[in-house]
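Given below, in the form of structure tokens, are the structures.
Quick note: the coordinates plus some simple rules give every number you see, no bench work behind them. Computed from a predicted structure; not experimentally measured. Cβ atoms are built from the backbone, for glycine too; each structure is taken alone.
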Structure 1
Amino acid sequence: MGRVVHFEVHVDDMDRAKKFYGEVFGWTFEDWSSYAGMPYFGAVTGDADAMGINGALMQRMGPPPAPGQAVNGFACTMGVGDYDATEAKILALGGKVALPKYALPGMAWQGYYIDTEGNIIGIHQPDENAK
């Protein structure tokens, strides 16, 4: 079975991306650039005992996705405890709404955003009262 074990977010500005993901989601970063041979920062996304995976920010090697372009890769969704507070952080740090908050009835609140690097990300707040 091919379970996802790592992800990479392609970025134009490493410091800007580290600030965005660090402040919005509380991620911490480890410099793995010498191992990768390019700017590459391991992203620790949570406690090792909690559900989820770690990944990395890596230097983008080509143009970013064009505005309005269809998704041409994976869109990662982060679980959050407070949807509205997380959205406020995303917007305050330069992110933009791609698909506004909507209910997955009886399950959660979901929405999609464009990060500071032009990538689409999702946020997901479990809530059985969502409707």
Structure 2
Amino acid sequence: MPRVVHFEIQADDVERARAFYTAVFGWTFEDYGPMAGSEYWGIVTGGEDEPGINGGLLQRPAPTPGAGQGTNAFVCTVQVEDFDATAAAIEGAGGVVALPKTALTGLAWQGYFQDTEGNTFGIHQPDPQAR
């Protein structure tokens, strides 16, 4: 069964957000920019021997929702076996593409969708051949 394996935080000021999460939770950050093709920081929330998931921090690509315009929150990503089949199922169930399928070079295929309620989520298919 597909599970949530990653979360993302979008920030207006990435350095400020890194400082915040380091100070509050002790999270550490790894530069994944070269793999992602843009500024992207991997968030390490704990050791592999601890429960939980790691995430990512990136520059916000669009304005934050204003007051009374819905939730401004972390985006969760679900790992899937077949990106294209899952994307077809999402659209077949009434979801829409938010950001299209993108290669995370040498790592995976990643894309973002909105569910029928307008909530954004990602899907991620590991693939070391992604280009």
Structure 3
Amino acid sequence: MNERTVYEYAVVRVVPRVDREEFVNVGVALYCRKQRYAAVKIFVDEKKCRAIDPEIDLELIRKHLDSFQLICSGSKDGGRLAMLEQAERFRWLTAKRSTIIQCSVSHPGLCVSAEETHQELFEKLVL
């Protein structure tokens, strides 16, 4: 079936020094209601992060990003937030915040396969 359906995505960013507002794209969160798909793909480029802040705690960053993935996928290991409906989880993860991990605004699109589109966006925007 080649029916196109609506999806939303946001770029996940590490902002090592919030006061400087510089960031490194480290992931893409994608949600597609019709295909019941919600996931976050992550890759942390250590060199880019350390170029902005040589003292960055990458272990802490990875722990927070791991929790993003657990919440988005609805894993029991993701705590109470992971038990919310897919749309609520996606909206919570992509809400505007001023922390070391932030998301871009959500962008809509049309896709045939949410999983394939997610991989394409990840390769284009992060890798």
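Computing FRET efficiency 1/(1 + (r/R0)^6) of positions 24 and 104 (r between Cβ atoms, R0 = 25 Å, to 0.05) across structures 1, 2, 3 gives 0.75 for structure 1. One of 1, 2, 3 was used to compute distance in nm of label points 7 Å out along Cα→Cβ at positions 8 and 88, and the answer was 2.4. Which one was it? Source structure for this number: 2.
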